[in-house]
1. Upon calculation of distance in nm of label points 7 Å out along Cα→Cβ at positions 88 and 440 from the atomic coordinates, which of the structures 1, 2, 3 produces 10.0?
2. Name the one structure among 1, 2, 3 that mean count of other Cβ atoms within 10 Å over residues 216-223 of 15.5 was derived from.
3. If Cα extents along the principal axes in Å comes out at 71, 55, 46 when worked out from the coordinates, which of 1, 2, 3 was used?
4. Match the computed value -25500 of helix-only ellipticity at 222 nm (-39500 (n - 2.57) for each DSSP H run of 4 or more, over all residues; to 500) to one of the structures 1, 2, 3, and report its label.
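Throughout, read-outs are computed from the coordinates displayed, never taken from laboratory work. From a predicted model like this one, the values you see are computed outputs, not experimental measurements. Cβ atoms are built from the backbone, for glycine too; each structure is taken alone.
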Structure 1
Amino acid sequence: MTTTAEPTAGHNPFGPAEDAPRQAATKAANVHGECSIQTFSSAGSLGQTHADAQGFTDYLNVFSPGNFRYRDAQVKFWEYTEPYDDWQGTFGSDAVQAFYHSGHGTMDGNGVFYAPLGAMWDNKDWVNSTQMLLGNERLRYLFWSTCLSLRVLDGQSPIRTWNGRSPGVRMIFGWETVSWDSPVYGRRFWDHWNMRKSFSKAWMDAGWDAGHDQAPSAVGIGGSQAEAQNRVFHEGENLGTLQWGAAAQNWWWWTWYTAARSVAPATTLESVPQQAYVLELGDVSRLLPALDGVGRTDVVGDGLARVELTAQSSAALEVSVPPSDETVLESADRVRSALDLDDIELRGHLVRTQRSAGARADGTDESPGTVSGYVVEYRQEVDGIEVITPQSGYVRVHLDAAGTAMSADVTVRPVDAARRQPVLEPPVAQGDSGTRGADGIDAALRSAQLAHPSVPDDAAPLPGSRRVGYQLSGATAHLGATAGYLVDFGDGLQKKIYVSTALNS
């Protein structure tokens, strides 16, 4: 059975109106608000945070207007701290049910989270977690789309950072690692939720739509261990809505994706061919006859589908003897074969592990951390050239802790037509020397780096980040190249930033 959820008119994530402490219909409904910063008062600039938060905003605005959407110099200290964070019952992070912040972030060795802001207020242009008291008014879902906002490793935990700072909050979403500066997180969160995923799974899968070498994380909070576990693994599942009930803070349970390990070497090109194709792509809905024969299929827009193989409620979240790597890969390969995507080339790419841990709020009865599931990713290739756009061109098979295949996400696109087009080789000025091959790719990426406002001219690409392949734009794909940089902004702030360039468009 196939269902379709369009991204601009999908399912309503808000609960029944009678459950919400709403204001009059002429005012904002207190259900969401967003802040994003690209130009900071005292930190280096970013380039994608406005688009990130706007993707979150745009989806929710279809169903209910937000209380506020602040950018840059509008984002100030008072919006995060008592007694102003519910100002006039409308403005501030605790004035809404779901609050989304996109910008810089860091954490010190004591588990204190810090975020630079867009402008001075009361002589302050940074805020830290010890200054916050969120959830004692309206906030129930807190999204920190920043680096290092929800650490779970190296002696850190959500309890250490947020316990006592988030009374009433049900879930917090963030990052264990430095994250990529990407526009996709907010929008893709709702895309993945529309595919009947839990809030935590939607957040982590949206994170991996921006890059694989980062670890998104989420925590559920509740009155008991079972409640906290159920919240982090299942809240929002099967189109469950955002809830207004305040959560007791007795138990915390968190989950995260580990960094990926490779299944096979990347197939990136090492030199520029003289000719390459421009691809005309069909919608993922064209694949529905094959997908529907395997399991219930949900489609979001024209580029994202999910096939449910086993009811999520039956997933094993912990086993005494974990499956071997071979068992996990064999189970995923069986799903790939069953999907019957004969006209699409797929190559085994990456495996990641989902882990979880938890404890009482006072730190006792702490779980040592267990494997809760696996994801095996395959990448689409066209005549041996990989699709390198992170949020496109993949089949991801999700497996539970026992290695049982639960579902598959599909963003591969059928190729309707391919026309040859020469790779751009600009004319060489008299007296200059031209470049081709690997030198040509590196020269093009170097030019893109020099033009990027947030990447220093002397920065070196991250090892292994240089990729050459097809980049998707709407219904077409062109040959392009990309490289990643880890930029240090000082004061403990870092960000991963992509630089990309087209090669035949």
Structure 2
Amino acid sequence: MYKDKTPLSLCQNSQVKFGTSGVRGPVSELTQERCCAFVEAFLRKLCQASNIVCIGQDLRPSSPMITLWISECARQLGYTVWDCGSLATPSLAHYSMAHQVPAIMVTGSHIPYDRNGIKFYLSSGEISKEDELSILNTQLNTFSKVSSDKTIEDHHDLALAFYRQRYQNAFTALDLSGKRVGVYQHSGVIRDQLTKILNAFGAETIPLGRTDAFVALDTEAVSKEDQIQANQWSREYNLDAIVSTDGDGDRPLIADEKGQWLRGDQVGMICCQYLKATRIVTPINSNTGLEALVPKATVIRTKIGSPYVLAAMKTVKPSEISVGYEANGGVLLGSHAEELTALPTRDAVLPILILLTHLSHKPLSSVIRALPKRYTSSERLQDITVSESQSTISYLSDDQHWPLLLTKIYTDQTVSISTLDTQDGARVRLSNNDIIHIRASGNANELRIYVESNNQTYSEILCTHTKKAISSLFFDI
């Protein structure tokens, strides 16, 4: 059915494509033919040394059917399928890497419920951008399916237990006895696993917001409703912290004792300090207070997306402790650190546990106040097409085009551009030391807005003003 086809050609005139992490697209366009084409290209082109593949899924309504398709496809290609069921992406990656076999995760992460995706992992970890190109351009008709008697084996409980044991071994001194931790469960695939992990350390966990309907929780763009809800939960249940993740459990969302959600890049900074990182890789939109917090560490800034972070982490020296993180809060461990083995993929449980270790001697709000005084905020304009985003970014990539936008944002002061960075979108540092960054989302039809300043409240106001200015200037909204 694939004669003279590649995954790239099969996806022409569709929205199915590789995003910042994995293949993404509308459920209506993630057909069996397209899903199986990506899986066949991945297994036959990049995984020839293995005859086993781990497959997992999130709790989206479309995930079971896609999982069924790709499991049968893998089996027909001669692979034994280790069915890891519904579990977090880092849990699947950890299990597959430990057993030196590839893995496939069916998840759309934080994007809306009517979209989904597929993430691919080699036995060494997440695939690279070069691997993505190899998959896209693989001629599918060169691979003939085999008559297979390969089976599908249930590895769900084994994979979950293996992930829990990773953190029980690494945080032997962590005692959360007497601490009340709310677990915002929503439809996150890790909700039960996370509760068990916290209970094992003695925490009293309070389940919050569990739902059967899928919730597209974006840890980088927390809604006002979620902020109000966290404040209410904190007061109602007298919580020391609230923890959650996105849909597939690789991005954390953490609130302090007041119910104030912490910024993901602040969480990443605290993790780097805790792990004594000597080499840190993070995208350009992460808080610039990092360099002041760990002045002796080597800091590398990349484009946004875990594949770019991972690529920069691969040159780590044996003596270095390599940590990567993103503004969404996901932390990647590129080398062994203390009792932790390397896990070079985004993980939510590691930063959650690191933040909770501070509860033995101070509240989380105090931990945040001790960080360098730089504050970030983010927003998004939804339902902006790829072509519209590209046109906007192209326009703003010329510093001569910023003055009009800046006059709409800053009505009470005059600012000018100090530097313009077009590595990933258009990012300007202004004469008042504010930073404004505009880029197209790699996963959805959205335009992302990031700002940074010396005050949190001001940063949030600046972000709102920037969103309004861009809406009116470019989209007549």
Structure 3
Amino acid sequence: MSDNWNLKHYTVAAGLLALYGSSVCPFIDSLSRLQIVTPIAAFFALGLCLRYWCRQRFTGNNMTTTRPRHSLYIECGVLAFVGVCIAGYNYAALNFPLESGLKVLIGVMALAAFIGMDVMLHEELLVGKHLKEQRIDIAFASYRSSFSQRSLTLTLLCVLVVAVVLVLLVYKQLFYLASQNSIADVTQLSTAVLFESIFVVAAVSGYLLKVLNSTSRLMKFYLGNQQDTLHAVSNGKYNSAVPVVSNDEFGEIAHHTNLMIRTIEARNAELHRTQDATILSLAALAETRDNETGAHIRRTQQYVKLLAEHLATQPEFRDQLPPDAVELIYKSTPLHDIGKVGIPDNILLKPGKLTDDEYTVMKTHTLLGMQALDAVEEELGTSHFLRYAKDVVATHHERWDGAGYPAGLAGENIPLCGRLMAVADVYDALISKRVYKPALSHAEAREIIIDGSGSHFDPAVVEAFIACETQFAEFAQCYDMAA
């Protein structure tokens, strides 16, 4: 905490102690203002020096969870020392009775409790922010302090301070009244008790509000960490964690929240592995029916990802292709020809060109694939992955000009993932060797793709293909083209 803040804290405490002393102790009240203020100011100045030394010695740069507790001990210890010094001075130099010194100590320790709690809360906030910035979690096992108990202690302290000081005020006035006989004096003393009681309640309320403000800031920090992490997790960022920076209920909540997040992350990862395994199993099933399809699946998956990542950098496609959408499209593309599992062998494995009737049957693979995914969706419920997979399966043979199949969609009515798959599918078919045709070179396939811009293919996707053609050629070489 800053030196200016400490000076203000001690200056206010010294002023309140002077007013308190003259209010509850008739011996102090008999002194002049200078006689009251001088020793209090001197001993509080000494206390500030002692406090500085203690903090350098016992806290210093120690930004751990012990710092707030040590700060509380230092504040209470230093102010207790100041109270003893003032009471001792009054006893030794002014011959005040021990009763007067006890009243001074009661007032000083009440101030020490409020100041100590405020400093402790402030230090706890500083330590929490430091540990959060350094990404350090405390080794949390079970909390040693209780935030609720501290709140209860503060409430009891306020009640106790008000009750004790009011008793002392009344006692002092009764002491004074015992030496007076005038009714006017009784009225005057009653008024004095009323105003002094208002002063006590106001002083305690002021410190209470200061402590509550520090408590509010600390709770805002803890709850803000919790809210930020839960918001991130709700958006799929399972690598988030709540900083565990306290040994109280908030630390326990943070600890168990992190355990919950790790459990969700593990189960989510297992779900993704199961999904990937299912996709690969279905792709492998297609590969057993058509050897050409297996390598085709692996290559087209990479092509689609290249196109999607490039388009994601363009302003007009950025909203349609966030990173999670690109990943889902990438994972769903292996299923684009899954419907071919339902095509008869005499058509699927025919070594020559298909007849018109056979080609009509072959085109039904998009509908067969859709029916299979519809059955999965009906059984398991919908998901982002299934929606992308269904779009890829149903629309990768649609054309930009509306001359494709099965629905004859045109332009932007074709889902973007289907438009991406159309370019990837045709490019790979062109550069692949078939029994009824030789493999074309990349340059030849490139010209055909460019010629199809605006008729067969989305012009924006063709532009992305041109921008990524070097990577296309490299990926094509990564797999056995004869497979």
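1. On the way: 1: 5.9; 2: 3.3; 3: 10.0.
This figure was derived from 3.
2. On the way: 1: 25.9; 2: 20.0; 3: 15.5.
Value 15.5 for mean count of other Cβ atoms within 10 Å over residues 216-223 corresponds to 3 out of 1, 2, 3.
3. Numbers: 1: 65, 55, 47; 2: 71, 55, 46; 3: 128, 43, 39.
The correct label is 2.
4. Working: 1: -4500; 2: -10500; 3: -25500.
Derived from 3, not from the others.
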